[in-house]
Structure 1
Amino acid sequence: MRRLLLTAAATAAALTLTACGTTEPAADDTTKKTDERITLTDASGAKVELDGPAKKVVGTEWNVVESLISLGVDPVGVADVKGYKTWDTTVPLKNEPKDIGTRGEPSMDTVAALSPDLIVATTDLPPAAVKQLRKVAPVLEVRAADAADPIGQMNENLDLIARATGTTEQADALKKQFDAKVAEGKKALADAGLGGAEYAFADGYVVSNQVSIRPFTSGSLIGAVNERIGLKNAWTVKGDESYGLASTDVEGLTKLGDDVHFAHIGSDGDKNSTPFTGALAKDSVWTSLPFVKKGNVHRLPDGIWMFGGPRSMEKYIDSVVAALTK
């Protein structure tokens, strides 16, 4: 009986190790554990401890969801799945994750029911919500954006998520691909005589029949990418400290130069996001702008998330080059 009990215990231990992602122990004790404990410090300064690379991951913001998918991790839960599918078709969902609610107010019960290994959030999520989520699973907060170094912040977030999910090699490859795309785009624009061309990117919304326009200054991720590929940001307005975004109206567009190239992204899935081809089409101020008359207005393809990661920015670069050189 004692021999049987010992044999059963050994078998159970081996099965437990296998379930945790380790190799079954060999007789010569050369077994090497594949999953090691991970300790990270996130953007909030909190220590995040994981038993091993996270596999069941929830994302509360679209940029972190894009990073997860790009790294080869399909999230089990995503905030506003419909919105993600509308605004980020460059890096589509490969699975059917559970919708956990809105990006600003995820459902704690829904997240808890998924039993995630890790929840990835941004510093935009209210602290009270983060505190509740920490009771469900470890939460890794990344800084939402940083106008002082938008591309650096994008890469830093990618690296942090990669360390938590055991995908650092994939992160390195993504960053190299992005750098190569920047060089390719810069050369293409220079070859077309567009190096240093004035360029203004914006998005816009119609609220209560009023058009609101958001200039993407040099402090925005889009703005930083524009400058990396050799364009001159034509916006003179000041953006916020995180996203580098400003606010203006159609009258504010009159301050842009006559030869500026103006570009925008909207979504046919959200009609209020396309004022430049909709509400402003017959606006006398808009139609009188020199760059509008010259045809220097470019609507870039839907589905490029303007606050995304390297893959979204690669698609953006391709789109800008195609629009300006056609």
Structure 2
Amino acid sequence: MNNQKTILITGASGFLGTYLADAASRQGYRLIGIDLRAPLRPHLWADFATSSLENADLDQLIKGDALAAVCHLAGGASVASSVNDPYGDFSSLLPGTARIALYLAKNQPQAQVFFFSSAAVYGNPKTLPITEFTALQPISPYGIHKSLAESLLSNYSRAMGLKATIFRIFSVYGPGLGKQLIYDVSMRAIRAAAIGQPAIRLFGTGAESRDFLYVEDLCQAVLTVLKHPSDENFVIYNLGSGVETTVAEVANCLVKHLNINVEITFDGNVPKGDPLNWRADISKISKLGFAPKYSMDDGLKQVAEWAKVSA
């Protein structure tokens, strides 16, 4: 008899899904995946559906296995894209979230759904650090839709007994993430050095801040929660480092690890939908034994090494 615990991951071929599958596999979990794209590491998966979540044949995919958890990562992953196409962002998240939640409530009531939400639900909070009780005031379609999905799961949990855990993820980064601030700075600095350009200009003032969490630390946080199930049906955790770092500090540290002599300047224009300052209170998940292992300097050094061979 197979005693391996099985996890279903939606959005399994993305940046987070790939790292999470690696980490869960190392800890002995059996993995089933769903994504529109084929998996980057096929050998990790017991079964995989290359399909949208709405159209996947879940009964055929799961084949009667008792799931321990579903890590629900499917959906849009960009504030800028959500601003440009709000309905597309809505459509990529809400229908699939409803489908997986209702399927679990009916067919897998023992399974926990881990919904990967975002700190974008908080918008521009009035005080830092941000706790799980901070008011939700999203300022982008991306944040609004994450908040709606949280509400959907909360109500399904109350009305149907669904076991749901919300991860409000702050700024996750690491090698392989081909978008967002750190990747953008890496590529632009490398190109600037190649053509002898003395400076690169970024959006904003540089004083905007984020709470950055290295992707390997995020995976450990998720697996920590998986091993410490709550007595409550609906739980929320902030996933961050608890450290506030400005965009200017990140950019300058990154070019240092790239060994590039380029000046970082800013245009003073904050993009629409971008919050100003973030720092997470992670005391709730810390009580389960989670503590980030990577400092910002450690993590950016790893990204720089990857960027040098990827540019």
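What follows is calculated from the coordinates using simple rules that are stated; it is not laboratory data. All of these numbers come straight from a predicted model, not from anything done at the bench. Cβ atoms are built from the backbone, for glycine too; each structure is taken alone.
Using distance in nm of label points 7 Å out along Cα→Cβ at positions 195 and 219 for the comparison, can you identify which of 1, 2 gives the largest number? Biggest value here belongs to 2. Here volume of the Cα convex hull per residue in Å³ was derived from just one of the structures 1, 2, and that gives 129; the source is 2.
When mean count of other Cβ atoms within 10 Å over residues 59-66 is computed for each of 1, 2, the one that comes out at 27.1 is 1.
If you line up 1, 2 by mean count of other Cβ atoms within 10 Å over residues 203-210, the top spot, with the largest value, goes to 2.
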